[in-house]
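Structures are listed in the sections that come next.
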Structure 1
Amino acid sequence: MEKLEKQQVYKDPLYGYIHVDYILIKQLINSTLFQRLRRIRQLSGVQMVFHGAEHSRFSHSLGVYEIANRFLTVPDIQKALNERQQLVFLSAALLHDIGHGAYSHAFEDIFHVNHEEIGARLVAENKELRSILDTVDQNFAQDVSSVLRKEKKFPLIEQLISSQLDADRLDYLERDAYFTGAAYGHIDLDRLIRVLYIKNGQVVFKISGIHAIENYLISRYHMYWQVYYHPVSRAYEVVLEKIYQRVRDLLISGFLFAGNVEPLKNVINDPSNLDSYIEIDDFYVNGLIASFTKSNDEILRELSLDFLNRRIWKYLNDTPENQEKIKEIEQSYKPEELKYYTTYRTVENSTYKDDDVSYGDQIYILLENGTISTLKEQSKIIESLMLSGTKTDPKFFYRKQ
């Protein structure tokens, strides 16, 4: 667990500097797999709505690491984690998105892969990452991998990286708000860190900081509906999903592609093929789709032109009053076109949940008398928003003819 002779810093628009003290962290940042994250956009189709949203998984991962680093200034966390455990925390924070595929979640939905599981496997199996992580000890990589898998071996670290108020969310909400220009994603990070305590191995927040928590949850809710679930962004990502779907179907039928589809083909045949999976980043997909614009297959060609030229599909709310119109649109397509030129998608989100989630995922409040309460019990604002239930937005997307 050697430290650098002099602390290294990375300039960051949110935090001023991202601070690196350990040789291990510097080596992980410089690794091939971590540099790959520069080639994967954080917000996928959102960039088609908010043109400034061109930041990458690389910058987000550095941000999550920096928040973890700042969490380690909390006295209770310093006492709860020894130096090796602190390094597990920092490494897991840095590598939490190492398994993401091209254009993030759109890839996972079609190819039935899970970036967290792939990330855990890469940490444990990739030769370069293992050679770095093994410098701590032979079990270190498996311990970092267990955090990504949420195996409860390090429950406190898992809470700090992946819960309803964690380092991951604290960075992506603030970072995404910054780069999209959204006004409602600002979070009082310093205040949240100041009121963070550890009681009986559980992350709790002092009641004096409850307003910062309320602001964080409401900001998160607004970011989902105004940014992440923007219908134009969703319509754009549907086109990408349909391209993947068409490629998969054409591969099965023996179609000859002009571009290099081998990595995609390998992942389709074997989703656990890590070597091919890590070849697939945004750069690869963009180049491949560019080659598809000259394809002999009309559907693939038209979908690819839509994607590259921002030809956004139309959409209707999938509600009873629109069913007749939706049916009319569906009947206007040929059977083969219907599969690739129309789709139904529903998204949902709620301000906060405290049921059907594991103990560590909930937000707990430390009262003045030292007892622990729930956020729902202490915040009338959050309680009232929870009573309103989960908001859903079902839509029918279709290609304009």
Structure 2
Amino acid sequence: MLNRVVITGIGIYSCIGKNLDETTQSLYHGRSGIILDPERKSYGYRSGLTGFVESPNLKGVLDRRSRIILSEPGEFAYMSTVEALRIAGIDQDFIDRNNVGILFGNDSSAKAVIFANDIIREKKETVMVGSGSVFQSMNSTVTMNLSTIFKLKGINLTVSAACASGSHSLGLGHMFIKHGYQDCIICGGAQEINLYSMGNFDALGAFSIRENAPHKASRPFDRDRDGLVPSGGAATVILESLEHALRRGATILGEVMGYGFSSNGAHISNPTIEGPQKALEMALEQSGIGLKEIDYINAHATSTPVGDASEAKAIFNIFGGQGPYVSSTKSMTGHECWMAGASEVVYSMLMMGHGFIAPNINFENPDEDSSRLNIVAETKETNINCFLSNSFGFGGTNASLVIKKWDHK
């Protein structure tokens, strides 16, 4: 018998809020977290735009050894996970007595790799790098550090799937719990924000150069969009089996109803319509939710001309002209890359919990494709009972999640 999978905790550390309360206010008021970083311009970036995420001060919070081996995405993920565990009512004593796992999306740790090699080039020996560097530089840096800090004993796995990494981590967590392999998993996504992490993306010319008005640079679905804005931070979602959550008296926030995935099987960076549409259809079929029951879609839409258009076509092909409300929170946050699939579930959960839909800011002029969608350009106070969240990434990896508000009856 398959387990129902519920959400009992969420946490966020992002450019629009360092906690759930700050983030809720930013979402409601349509506040952008995007800045122009002069250091990027002097370094050689074509675009100096980025989401700004403050580095947390963990001195006095974690011991020195833990701080030394914790990477930047690991620091962000620690902050969001502490909040999510608190919301879930899970303390260290519970973790010590139970088989809690971790699945986190992460696809780079550039700063640690570059710093290590700079030292080697200068000193002409590797010993000067220090023993902590390796634990910062590996792609699994988030899960290896957090599993050690929180003394987790369950599944310990990093999901590396480009900009769908965070979404796939939740989807895989859902599958592990649904089929009885785990009762409780810390899921999420993390994205480094440092100067060194996005240079090769900037080289592709994919970033917006609307530097004179940073808060207006990210404009998903708008006809005049000119590229995405990189961003980062971390988001955490605690998943549990329904039986496990009820047994420990947890407050249930929502239920994961469906997870869909696909690969485009085409160009490594150019999106398709068929791939995302397949993931959407799979998530909806798994969920058993009718099209009319989906109240809101948090779109992947990153503010690129081709990507937004292909997603808009896929949504329209499924829902038609009378579909659900749609917005992209990336209009405020920029593209949070490896964390985006997880953070956008957190953002949508906050909207669902507080009865509003965050605006797709900077949506001023629809194009042929976006004009056919029900895009929310200003904050809308309305009930969200069920939402769908999309995430798509380089290599043609696609993921969609259907999440429903918990019915306490």
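Tabulated results
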read-out: Of the structures 1, 2, the one that 44, 29, 22 was derived from, the read-out being Cα extents along the principal axes in Å, for residues 32-119 alone; value: 1
read-out: Label whose coordinates, when mean projected area of the Cα convex hull in nm², for residues 192-343 alone is calculated, return 14.7 (choices 1, 2); value: 1
read-out: Answer label among 1, 2 for the case where P(r) over Cα pairs in 10 Å bins from 0, in percent, for residues 144-247 alone, calculated from the coordinates, equals 13, 34, 30, 18, 5, 0; value: 1
read-out: At a computed -15000 (helix-only ellipticity at 222 nm (-39500 (n - 2.57) for each DSSP H run of 4 or more, over all residues; to 500)), which of 1, 2; value: 1
read-out: Structure (1, 2) behind the derived value 0.50 of FRET efficiency 1/(1 + (r/R0)^6) of positions 288 and 328 (r between Cβ atoms, R0 = 35 Å, to 0.05); value: 1
read-out: Structures 1, 2, by distance in nm of label points 7 Å out along Cα→Cβ at positions 232 and 336: label with the highest value; value: 1
read-out: Source structure (of 1, 2) for mean count of other Cβ atoms within 10 Å over residues 304-311, computed value 20.6; value: 2
read-out: Among 1, 2, which structure scores highest (criterion: FRET efficiency 1/(1 + (r/R0)^6) of positions 96 and 256 (r between Cβ atoms, R0 = 25 Å, to 0.05)); value: 2
read-out: Origin of the value 21.0, where Kirkwood radius over Cα pairs in Å was derived from one of 1, 2; value: 2
read-out: Structure from which 0.75 was derived, FRET efficiency 1/(1 + (r/R0)^6) of positions 40 and 80 (r between Cβ atoms, R0 = 30 Å, to 0.05), options 1, 2; value: 2
read-out: Which entry (1, 2) yields the derived value 24 for relative contact order in percent (Cα under 8 Å, 6 or more apart); value: 2
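Every read-out reported here was derived from the displayed coordinates using simple, explicitly stated rules and does not represent laboratory data. Note that the structure is a prediction, hence the values are computed from the model and not measured. Cβ atoms are built from the backbone, for glycine too; each structure is taken alone.
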